[in-house]
Structure formats: structure tokens, C-alpha cells
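Enquirer: These notes open a run of structures that come right after.
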Structure 1
Amino acid sequence: MENAAAGTPTNKGRMAWFLFLLALTNLMWSAQGTAVKYLEDHLGPIAITFLPFYVTTLLLVPLLVWKRRANPDAARPTWSDWKKFAAAGVAGQVLAQLGMTWGITKSLASNGAILNLLIPVITAVLASVLLRERITKLRVLCLAMGLVGVLLMSIQDLRQSAFLQSSFLLGNLLILGGCTGSAFYNVYCKGLLARFQEVEILIFSYITASLASLPVLIWQEPDCIVRLAAFDWQAGLAFAFLAIGMYGASMLLFFYVLQYLPVTVASASMYLVPVFGVILAIVLVGEHLNTFAVAGAAVVLVSTVLIMKYDPSA
């Protein structure tokens, strides 16, 4: 693992640098829903999820080759390593993407928005079990503050949610499985950073996830490649964003920060996603802020700064 100061401006500005990178990462994550809206008239949910994912995998291969040539002493994956990458790709990425996509089709988008708030909490629990990260009072406080903040911003989703309706039970369980897969992927890959670089972990796990998800795509949407020809420029731009920004750049940035911060601390920044989502809705759609959204955004920002500034491991 690299020295904590490597790749950062100064030790003094280290936390500000990491906070900026995490904010940029969450900004890209928050734009996923907008990109999907531009694609839903052209592709089904499975193709929207996995076709950009495959493109990302192909685009990252040259970067992987270049980095490994630049470092000929880099560890070569053994069969045991490939099993770990398969666990990360299948139990992490495939479960996360399929769980969320199929879950939303069998439930409500509002249910998905609320259940997504559990990802940092699930991450903290898994990190304590798999990585032996400490659940400190500060981390619990900041996670709780972040959760309260996004709940304030999600008043409308709470009003529209229907967790207890039996017709949505399967969908809610699939969404919860997707949240667990996302948390597992981040925690499990943090453990792999001791042996491999972030781009290596990302591409190797993406390869296994692509191989595992391809049969599902062919089964559900066999004509998806043909339908790409009907893209307009907006759909093409949205597709490019998902491939380059969402699955590529954002994950590389997040994994870079994970080299230096506990996964619990880095994952607390995920509460910034709805904050940026509100900002994008105002800028792109013309929506107006309400009092709850302003208060919730303020609470989330305070909790993020607190854990980045005062956590002893950060």
C-alpha cells in the first residue's frame, strides 16, 4: 500500500483533497438516475445496467496493461486471487446492479430511494466484521446524522413509500440485496488493496461480473445491441456518461481514496448523493428547494465534514 502522503498535495491538505475527491465521486453517482431517464425509452433496465458496464471493462483494459507494464514487479493474480475477484464481482457488482434494477421493477422507486440510505450503515457493519474496523462513537454519530439528513430530504419519498404492502415485499427484498451487494463490494475490495492497485481490482472484478451477468442480459434482452442504433445524441451522451463516469472514473476515484481512509469513513460520504441529486434537479429540471431539503442537506454536509476532519483514522 502506498504512503499516505503519496499523490496528495501536502499532509496538511490531505483531508480536504480526499473530501473533494469523494464529493466529485458522489456527484457522478447522483447523476446516474438522470442518465438512466434518457436511456429508458431505448433499452430495458438490464441492458441499461450492464451494457455500459461492459464498455467500461473494455476501456479499462488498456489502462490496466499500461500500469502493469510500468510496474513489472506487480503481483500476478493467482487462482486464489481470481476467486476473490469473482466474489467481489458476483456477490458485489452483479448482486448490487441486478438487485436494484429488478427490485425497482417489482416495488416503488420511493422504496428504493429509502432503502439505499442503508448502504453506509451496512458498510459499517460489514467493515467491522470483515476488516475489523472499529465502530467508534464519532462514526456512529456521523452516520446517524447523515441518515437523519437524507431522511429530511426524502420526506416525499417517505410519504410515497409502501414497505409493508405484500405486493412489494419481493421487490423490497431485492433492493435490500442490492444495497448489501454494493456495501459488500466496497468493503471486500478495500481488503484487496493491500496486494493490488485500484485499477487492477476494478478491472479484474469487472471481468468476473461481466461474465456472470452476460447470460442474464442475453436471456432478458437479446435485441439490446440492435436497439443501440436507435440512440439519439442525448441517449448516446447518457450511455457514455454511465460507461466512462459512473462505472469508470467514479469507482477509480473512490478506490483511490479507500487506500488511505477506512471504508466506513469513505462510505459515510455516500449521503452526499441525495444532496447533489437535489442540486441537479434544481439546475437541470427547475425544481425548487423546500425547507426540509435545505435542512437535510446542511445536516449531511456537517456530518461528512465532521467524520473527515475528526476521525482518528482519517
Structure 2
Amino acid sequence: MERRSFIKSGLFSGAALATGVSALATGTSRLPANQKAGKEKPFTLKFSPDFGIFSELGGKDPVDQVKWGYDQGFRAWENTMLKRRTKEEQERISKIIQQLGMEFGQFVGTMSFSEVTFAGNNQALRENVLQEVRESVEVARRMNTKLIHNVLGLADRGLSYDFQMLNAAELLKRIADIYEPHGITMLMETMNHKINHPGMFLHTIPQAYALAKMVNRPSVKILYDFYHVQIEEGNLLPAFDAAYDEIAYVQVGDTPGRKEPTTGEINYPLVLRHIHDKGYRGFIGLEHGIKNPGSAGELAALNAYRSIDIQ
């Protein structure tokens, strides 16, 4: 699924009801969308749903979804497209997150899938990136988060790779100058060329790691999305270990199809145990769709997360 369509569809992370999960295992569950949830034991890992994936069980309103997610054991949340929400809606979301004692993770500060923003020399595009970055600082303050995900745009096919890396590093340093006084960390995510994002500049972990080292600023780090890395590179755990000192955020989704863990080829029990043993205690964003539709599909997704949580 192409990322822009995926984002627009609202298919992201998730949670559900323990009683419904038990019934689902016997093939009898069809939980009404308005049935209230009981409170479950918090997840050990910092699983972080986005809005939309549990709209059947959690309701359409984002505040209701957060409350429902809390009752299911989630203690963190993220929202990739947060900047598209009104200030009032951002404040409502932030208020409930803080009332419940939850943490808010990443949102996107600047994003283009059609322009050469970081890798090229177009000064107007680069200045626009910096303006969007400045605007994202206020959103981060509103949400009480220190993590902003910025997409590095297309590669410049008319420019050598080394020059592109230098251009990107220079712009990342300017972003660091904006973020560091506020204690904000910028996240840069590698995106696979083979299925979802042909032509994007940043597409491998070694490339992202090299950029982080070139910039050499504490506010510029890597978002390690296991879905993208599996498609583009494989070698998931050695790559994670090699880049570990520059990784500040993790996202998950299974392949093929970018659905919830346990529906594809990635051994997520092994992966999550490995990164936990490595010392990672940060957000694990649930950026994926749901394999099966409706309440039953959402319940199955929650059941999957309970099955792969660290005990």
C-alpha cells in the first residue's frame, strides 16, 4: 500500500477487549462498537497506537479512542498527521493524554513525497522545510512531546549521491539549531524503494546512520521502522544493533501487506525481545493496517499485541 493512501485511510495502530479476545479465539466474538471496555494490565512495551485503527471499538472521536486505549493497557500514543488537526483538537487530545498519565510520541513536522526537499539545492523548498519545522515546535509544546518525525523527501536524480548527502546534512544541522533549544529530537525514517516509496532519498539504515554521524547532533536521530527495513534490506537485528546508538524511535508493521504483527513473515516475538534486551525502552509505534475488517479484526490485532508483549 502506498504510504500516502495508507495515511489517508487512517489505518494505523490498535487495541481491544480481553473478553472479546477470548471469544474471538473460539470464533464467537462480534463485540458491539459501543460496548465499554474493562481495564487491562498495562503493556510492558511502550506500544503507541495512532488514530483510526480502533475506530470500531474505541469510537470515532479521538479522545474516546485514547480513553479506550488506556483501558486496554496502552500507555502511549502517536499521530503521524497531527499537524492537519485543528489547534482545538490537538489541545483536546493533549489534555486527555496528560490526564491519563500517558505519553505522546511522534508526529510529522514536514513531509513531501513529491519534492526534493533535503537532498537538493532548491533554496525555496529548503526554506519552506525550515518554516514547517519552526511551526512544528509549537505543536510539540502543545502535545508535551519532544519527538518530531520529518520526512526527507525525494532523491535528486541530477545530483551525485555524495552531494545529496552533504545537502541533507546541512539542512539537518539547521533543523537541529531550531529544535535543540526546546529539547526536541528530530526523527528521520528510512522508506523502502521496492514497494511503497520509489525515489525517496532516505531508504537504508546505513545511509541514515551515516547522516546521523555526519550531522553529529543529539537532536537528529533515526526512526527504525521494521516494516520498511525488512522490505528494503532484511537483516533486521544486525542492522538495528549496528545503528543502535542513533536510534530514538521504533515503528512496527508486518510484511507482506503492512498489517499487524503475527500476520506476516517478521518474527516479532524475537524482534521485540531482542530490542528490549538491547536496552531499548522507547516508543513502539503501531503504523500499519488491520488484516481483517470490523470489530473482530481490531480484537485480533489487540490479541496479537498481547501475544508479543514482553512478559
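Enquirer: Of structures 1, 2, which gives 1.1 when distance in nm of label points 7 Å out along Cα→Cβ at positions 202 and 258 is computed from the coordinates?
Expert: 1
Enquirer: Follow-up question, since we're still on this one. As an exercise: distance in nm of label points 7 Å out along Cα→Cβ at positions 50 and 274, calculated from one structure in 1, 2, equals 2.4. Which structure is it?
Expert: 2
Enquirer: Now for a different question. Among the shown structures 1, 2, from which was the value 37 of relative contact order in percent (Cα under 8 Å, 6 or more apart) calculated?
Expert: Checking each candidate, the match is 1.
Enquirer: Output the label of whichever structure in 1, 2 has the greatest value of mean count of other Cβ atoms within 10 Å over residues 58-65.
Expert: Top value of mean count of other Cβ atoms within 10 Å over residues 58-65, among 1, 2, belongs to structure 2.
Enquirer: Given -21500 as the derived value for helix-only ellipticity at 222 nm (-39500 (n - 2.57) for each DSSP H run of 4 or more, over all residues; to 500), which of the supplied structures 1, 2 does it correspond to?
Expert: On the way: 1: -21500; 2: -13000.
The read-out was computed on structure 1.
Enquirer: While we're looking at this one, here's another question. Computing FRET efficiency 1/(1 + (r/R0)^6) of positions 90 and 138 (r between Cβ atoms, R0 = 30 Å, to 0.05) for each of 1, 2, which one ends up highest?
Expert: Ranking 1, 2 on FRET efficiency 1/(1 + (r/R0)^6) of positions 90 and 138 (r between Cβ atoms, R0 = 30 Å, to 0.05), first place is 2.
Enquirer: Using mean count of other Cβ atoms within 10 Å over residues 98-105 as the calculated read-out, with 20.6 as its value, let me know the right label among 1, 2.
Expert: Computing mean count of other Cβ atoms within 10 Å over residues 98-105 on every structure in 1, 2 gives 20.6 only for 1.
Read-outs throughout are calculated quantities, based only on the coordinates presented, and are distinct from any laboratory measurement. Please read all numbers here as calculations on a predicted model, not as lab measurements. Cβ atoms are built from the backbone, for glycine too; each structure is taken alone.
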